[in-house]
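Below you'll find the structures, each written out as structure tokens.
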Structure 1
Amino acid sequence: MAQANPQLRLTDNIPIPLGTEHLFTRERLAAGSMIESLKANLPAGVRIRSDAEMDGTLRAVLGDHDPDMDLHIFGYGSLMWNPAMDAAHASIARVQGWHRRFCLRSLLGRGSPQEPGAMLGLDRGGACQGVLFRIEAAKVSTELRLLWRREMFTGSYDARWVPAENRAGALRALTFVVNRQHERYIGGHPIHDVAQLIRTGKGTLGTSRAYFEATVETLARLGIRDAGMERLRAAILREDFGAT
């Protein structure tokens with residue numbers, strides 16, 4: 001695992017990962033092939049949002065944004081290490097009132113009905129450090145449409161404006177918080193159950209374990225300490241040891 005950088009602070013500018021080695025690429029999102037591949041493997045009982053629903057949620061968000069202003073996106077999971085966005089700037093930022101949590105049961109992508117996994121969401125309470133991406137005003141509509149195809153089609157997330165703080169001070173950012181009313185929300189499950197889902201989850205986009213490890217490694221590289229993730233990692237290692 002990469003070592004944490006103790007000198008990293010909210011004032012630092014950080015390089016933006018290209019993410020070309022990952023399954024989520026701008027090309028696949030623009031072509032719609034990512035969603036089509038997931039639709040082809042849609043488990044029984046799993047509903048996805050229609051194009052009209054997706055457009056409606058996007059219009060609602062953009063209706064509260066000045067089109068002449070840049071827009072900030074707060075990433076706390078895979079957006080940190082595979083943003084697939086055309087961003088002008090990235091920095092470490094803190095969001096109050098929300099925390100990073102593996103609180104979604106995954107039956108699609110990083111899990112399946114046979115091998116369900118667990119995925120991250122931004123859940124209520126506490127605080128979260130992550131990466132803040134600045135999208136130039138002229139590119140906001142295009143970039144958000146790609147981002148919606150990635151984050152919003154299952155209905156497990158809601159787009160939300162949140163207060164954030166980075167080197168520029170306090171500002172408003174758009175992020176994706178967990179939909180607590182969704183049937184796959186598992187925020188109240190014991191930590192060892194979540195650890196087991198991460199250990200064994202596997203789907204068409206890979207494993208939950210790989211997603212978890214990429215997130216942990218990115219947090220370490222950026223010098224971000226997350227006590228909840230550390231507790232979960234310890235629980236996963238205990239499960240590993242018990243399985244041997």
Structure 2
Amino acid sequence: MQAIILAAGCGSRLETALKGKPKCLAQVAEDIRLIEYQIAILNHFGITEICLVLGYRAHEIYRTVGDRCHCIINRRYAETNSLYSLWLTRNWVKEDCLIMNGDILAHPRIYKRLLKSAGNALAYDSWSGDEAEHMKVSFQDERLQEISKSMTETDAEGESVGLLKFTQLGMSALFSEAETALKVGGENQWAPAAIARLAQQQAISGVDIAGLPWIEIDFPEDLYQARATVWPLIMPAAQTCLAEQQRRAS
């Protein structure tokens with residue numbers, strides 16, 4: 001199993017709160033950066049082949065992760081979006097793969113549930129999905145039917161966590177759909193544009209993680225909530241993973 005972390009964006013809505021630092025370098029605790037936690041969790045579940053797509057202030061992130069990740073640079077991060085960043089990894093992926101956003105703080109059990117699921121799968125929260133900013137999802141016969149921010153609250157069955165798993169064949173098809181989406185809709189699209197296209201061709205199941213702590217850090221209030229509420233709920237389960245990471249580094 002491989003993993004891709006999409007972290008090329010500049011996170012302009014958090015510029016003041018982070019003093020210009022990339023979102024994935026946000027400190028969720030006094031001595032823990034978000035990207036370090038994400039890598040520790042992936043390593044804990046046996047995923048050591050990690051591709052990090054960087055753009056904004058890439059050198060700062062690279063100094064933090066060192067050789068723990070393979071890094072691909074999206075030099076056009078300011079004029080593209082996560083769909084283009086995902087497409088840049090097409091020659092790196094060789095097997096089943098987990099895809100995640102670089103601004104997600106999620107409980108280890110969310111990863112565990114997703115990784116235990118069969119085939120292509122998407123983690124979603126059925127207790128969320130009622131705001132315009134949410135990447136909403138709907139299902140039909142337990143298969144992903146639609147994934148979009150523009151979906152109405154009435155049609156939505158939850159919010160995508162930004163954490164997905166695909167088989168090797170699923171990844172190959174996803175890259176094909178990403179290429180088509182880039183040609184049809186342009187480069188300034190979210191990665192779910194390709195996922196929505198793939199859902200019409202292959203089954204993508206939903207893994208409901210309602211009740212488990214997680215947050216997407218987009219705004220200053222999200223960062224505050226991550227530190228004050230979400231991290232304290234995650235920390236007891238995360239301690240083993242972080243300890244393993246520290247032993248590897250020493």
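Here are some notes:
- Here distance in nm of label points 7 Å out along Cα→Cβ at positions 103 and 119 was derived from just one of the structures 1, 2, and that gives 3.2; the source is 2.
- Comparing distance in nm of label points 7 Å out along Cα→Cβ at positions 39 and 231 across structures 1, 2, the highest figure is found for 1.
- Parent structure of the calculated result 23.2, given that mean count of other Cβ atoms within 10 Å over residues 191-198 is the read-out and 1, 2 the choices: 2
- Structures 1, 2 were compared on volume of the Cα convex hull per residue in Å³, for residues 79-126 alone, and the highest value belongs to 2.
All of the numbers you see were taken from the coordinates with simple rules; none came from a lab. Remember, predicted model here, so these are calculated numbers, not experimental data. Cβ atoms are built from the backbone, for glycine too; each structure is taken alone.
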